[in-house]
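Laboratory data are not the source of any read-out in this text; all were calculated from the coordinates shown. Computed from a predicted model, the values in this text were never measured in an experiment. Cβ atoms are built from the backbone, for glycine too; each structure is taken alone.
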Structure I
Amino acid sequence: MPTLSFLKLFQENYWISRRYIRVMRFFLLHWHDLFVQESVEGYTIDVWLTDDGCTDGTPEVIVQRWADVHIVKGDGNLYWNRGMYTAWQAASAYRDYDYYLWLNDDTFSYPFMLRELCRAAEETDEQAIIVGATHDSTHSMITYGGWKGKKIPLPDGSLQQVDFFNGNIVLIPQSVYRRLGNLDYYFTHSKGDFDYGMRAQKAGIKMYQVGRVLGECDLHESLDKWCDPAIPLPQRWKMLRRPNGMPPKETFHLERRHYGIFTACFHYITIYLRCVCPRLWVM
């Protein structure tokens, strides 16, 4: 049972519930953004952070400035997906929260982020996953968010239904968590967010992108090092198998689950081929 639940207030023409939101942030680079959010009346925030072997004093500073933050210790090998999984597991055991908010370590959130996410959740009766789009630091392109086919829809002021999503800014209502549970611990770094969206789609759970950009996050390199022909093969091979590379077994696990054994086997082979002969893909 949530400590504060379903105390409804009527204000500004929509219902506001007194809720707990729990925020997971893995390796916080832009921590301060959370504490300058515009007020969302009736909502209480708990913050959970995975410290996966940080050595620069960040956890100590956070505890000193924000004593209420929950810090979960990792062993230095969690990376993004398992870091988020670990924080989420600890938070869900601690309290039955009404919402869970994923917030990436490299994402600057705008002050209206929480207000827009909560409003969208209420508009969808707290039965859908709500995704926030980001643009780059020059505001020239959309970088991450929900995906419709092979594109991220340009926010147009209204909720847009999407097929899956990047995990930069994602609000998971309690109703969704009860049906889908946590991220899949099989994935180390990437793919866990895509997998969660695809699992939601199979379960009949809708996903919507908010109608305005909610933060900034620069796009990662377009050409991964494991398939960069300028890098020698031994280094490419090593980078391919790293958790933040393109681990073939994890890719196979994702594609077998969602696309079938033929597609999974085909891409399992072509990943290795692309690593060995990358010029076949960049010609």
Structure II
Amino acid sequence: MAYPTVNGPYGLIPVNLIGGQVFAGSTRMIPIASGYASSLYFGDPVKFTSTGTLITSGLAYNSAAAETGGTLGVFLGCEYTPAGGPLYGKERYQMWTGGTVAADAVAYVCDDPDVVMKAAMIAYNASGTPVMGCAPANALGTNLTSMATATADDGTGANVNGNSNVGLMLSSTNTRRTTTSPFRIVQMVPDTQLVTQSTGTTSSSSTSVTLAAANSSIKTGMTVTGTGIAAGTVVQAISGTSLTLSANATASGTVTLTFNGYQEVLVKWNFGYHAYQNAVAI
């Protein structure tokens, strides 16, 4: 069966509210300062400034630190009157281009702290280089951190479509993250679930596996099953035909391995990270 390909991260996309609350897709209009230098992309986390305008959130790569005063929500476009017109009113845009001069600019922000958001999974890596990953089924309920990457969801390496390039990560071993972090997985997205098989050679008491051939569908974070593979084992790292397991194999041999993972997840804000659940003033 062919599965939809997630070429790259696309930010945080609001889809519903936690607990079965009615979700109308409503947004709040927040001013953007004329000339604000940083670009804002559809799906970016954003926050208030001390002057009551909107800027990009500083949620850092692989960091549990909350923004001072919390992150307000997700940027979902903006409107303003461009220089020279039009005469009929404001124009609406997918993104805010850094440095735009517009005195009447406002952003559309999903600021509901109960919002559930869809996001793409990124493989953990120390350098911050973007590589698409997966979440194993047993990661349900765990925490995630955010990671801004250099690859937008069109796979070109540029934000040519105006979409965010923020993705989410598991722990440093691409397994459950049990430490305090901004996001919590509440559901896997089955539409883009990946399932694939490969032949590999395992060694007892070793995490190293040599695949018979490279398989681009295998991603970090995928659950691995097969003879000699301990329950709950996931792909910790993959490069060509060299694969590293999260746990030692229990037998040696050439076996058929099945890999299963979710390229996208639904997440919610953890308490204290959203501006409306953070008592610290800006």
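Structure above, values below:
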item	result
Read-out log10 I(q)/I(0) by the Debye sum over Cα atoms at q = 0.11, 0.21 Å⁻¹, for residues 88-215 alone, computed value -0.34, -1.31, structure in I, II	I
Value 1.1, calculated as distance in nm of label points 7 Å out along Cα→Cβ at positions 136 and 168, assigned to which of I, II	I
Of the structures I, II, the one that 0 was derived from, the read-out being helix-only ellipticity at 222 nm (-39500 (n - 2.57) for each DSSP H run of 4 or more, over all residues; to 500)	II
Distance in nm of label points 7 Å out along Cα→Cβ at positions 96 and 256 - structure with the largest value, from I, II	II
Entry that produces 40, 19, 15 once semi-axes √(5λ) of the Cα gyration tensor in Å is calculated, selected from I, II	II
Structure with the greatest value (metric relative contact order in percent (Cα under 8 Å, 6 or more apart), set I, II)	II
Comparison of I, II - label where distance in nm of label points 7 Å out along Cα→Cβ at positions 80 and 104 is highest	II
